[in-house]
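Just so you know, all these numbers are worked out from the coordinates, no wet-lab data involved. The structure presented is a predicted model; accordingly, all values stated were derived computationally and were not measured. Cβ atoms are built from the backbone, for glycine too; each structure is taken alone.
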Structure I
Amino acid sequence: MSKQITNHLMMIRPVAFHRNEQTAVNNYYQKAEENASAEEIQQQALEQFDQFVEKLRSEGVDVTVFDDTPDPATPDSIFPNNWISFHQDGVLRLYPMYAKNRRLERREDIVAGLKAKFKVSDVVSFTNWEQKAAYLEGTGSLLLDRQNKIAYAAISDRTMPEVLEDFCDEAGFDPVTFHALQTVDGKRLPIYHTNVMMCLGEDFSVVCLDSIDDLEERENLVETLEETDKEIIEITEEQKEQFAGNMLQVLGKDDQRLVVMSSAAFHSLSDEQKAQLSKHGKLVHSDIHTIEKLGGGSARCMMAEIFNPLK
């Protein structure tokens, strides 16, 4: 049976982290930094990244770190789960990205470095969709229930039905789609990535159901989660804004389950929610506030899970 969680993660160490204007057009979580130089922002992001990696490793997580390169400029390279996904049968999948400067994050030397440590049976690319201005941004767009072969996806500019269909046909998943919205200047607009409002573990799902305004879509999502025996842990729209939907369950030492999130997400949760989550693993959190504020992504976005077997 397919594994849902893994002990192996890939993360990318930032070299020139900053707010990406190309992604800010539809990522409403990105904020502008005031009173900080580019050097200060990079230094803060680097310290927060290193502390996060150290925390994961201290829990026994195997983290493979690659350094970003100064040229070409890729301010969002810290979020590698959008351009690549890893699979137990040894396949790597590459994804079409909305922002042109994010496409530069796909690096052949990283793929080569991974092949040195992990078995890679095939590389499947969906990047040709970029020529048709159609996108699917990896496990930001796709929440994969690997055990039940279900791909959950919130439709947006970065998660398009035709690419989703292509992925599902090729990888053998069934899609469950819905529209997840957030309020921006009084209007309900699409949330840019599914993994901002939802997280999927072995036996649970953290989900902001309030962001799904279409009650039929909401009901369908709940039914599918219940049918696959996932405990639903609901979060509010306010908690979602603190990245409480952007969590990841991973394996630590001796197969201990960990539920990893940012400190902002952790502190937004109620005691009851923390108790619910603690049934599914030790809660691990790290302060990544600069990365969250300027990048508009959080802990889960920084961790690309590797399911390929070790060599």
Structure II
Amino acid sequence: MATVVVTTDYLTPGDQVHGALTRAGHEVRYAPAGGARDSKEAKALFDDCAAAIVASEPITADMLSGAGHLRVVARSGVGYDSIDTATATELGIWVCNTPGVNHHAVAEMTFALMLDVARQLSAVTSGVQAGRWPRQAGTELRGAVLGVIGYGPSGRAVADLGRAFGMTVLVTTAHNQPDREGVEFVDLDTLCVRADYISLHTKANADNESLIDRRRLAMMKPTAALINTARGSLIDESALIDALDAGQLAAAALDVVAVEPLPPTSALLGRDDIIITSHLAGQTQQARTRAGLAAADNVIAVLDGRRPPSPVNEPAVTAAHS
């Protein structure tokens, strides 16, 4: 029997994930993240644990280096940039994610944000709640140009919805793609110049931090809107605020930001031209169930001595973690 620590806050004792782990003969310990952990708590998080299922909290080199029994860290989601994967690899620890579990949820949330911007739904709702009866005209998505940055499962799902809405779809991606009817592949600068709605769906890494910077923001149409359901590090937030102030684009809708939770002093708050949601694009009930079970499958495989279904690294074999 091995001990599995679960920090993902929506996974709870008695649920399907708990059942899968206990049926496999493992003990489950819960330590949900209620904000940033202090250094002592973080360093002790993996004490005596062979496996962990985690959400998006940082998993640092210090945390991993002190975890003498840890064999696998499984993300209950797709992105894994919050995990020090290089250190895990050196220590012989598998890092896994759950690809394909939430791309439809992310795509639907992307369009919810896009429709909010197009029809000014947040502003209208606030106005009605305040006793007014706002009747401003919105804009239609049909006929607009949608720019999709990144063409993994979420990007493809967004492109498909864009076509269904009657939008012209531009895509930029670092990976070669077969020709696809209704999608035009362009470079990033061209996409920024031509798109009415620009939606981010690329992985975050050291090479694309502030991918949307001052130069690219200045290229955008003054009527354009920027949508981010990927990672906050992809946008230079200071440059975004300056661009909005200068009228270089019309609006932004951000489900992710550089620092989460968003500090109450953030300059992103209190603006009519920025919609912010709390990193929940992939958080439907169905996607959560799929993600949790997929993370459990990765954990169970490693603890059984098998290769996990969806690893993101190839760990070195060490005495401490073999």
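Work out which structure the value 11.3 belongs to, where mean projected area of the Cα convex hull in nm², for residues 38-197 alone was derived from one of I, II.
The structure behind it is I.
Comparing relative contact order in percent (Cα under 8 Å, 6 or more apart) across I, II, which is largest?
Evaluating relative contact order in percent (Cα under 8 Å, 6 or more apart) on every structure, the highest lands on I.
As an exercise: distance in nm of label points 7 Å out along Cα→Cβ at positions 102 and 206, calculated from one structure in I, II, equals 2.6. Which structure is it?
II
When Rg and Dmax of the Cα atoms in Å is calculated, the result is 17.8, 52; to which of the structures I, II does this value belong?
Computed on structure I.
Upon calculation of volume of the Cα convex hull per residue in Å³, for residues 150-261 alone from the atomic coordinates, which of the structures I, II produces 102?
The structure behind it is II.
Can you spot which of I, II the value 0.65 was calculated from, given it is FRET efficiency 1/(1 + (r/R0)^6) of positions 62 and 166 (r between Cβ atoms, R0 = 35 Å, to 0.05)?
Working through the options, I get structure I.
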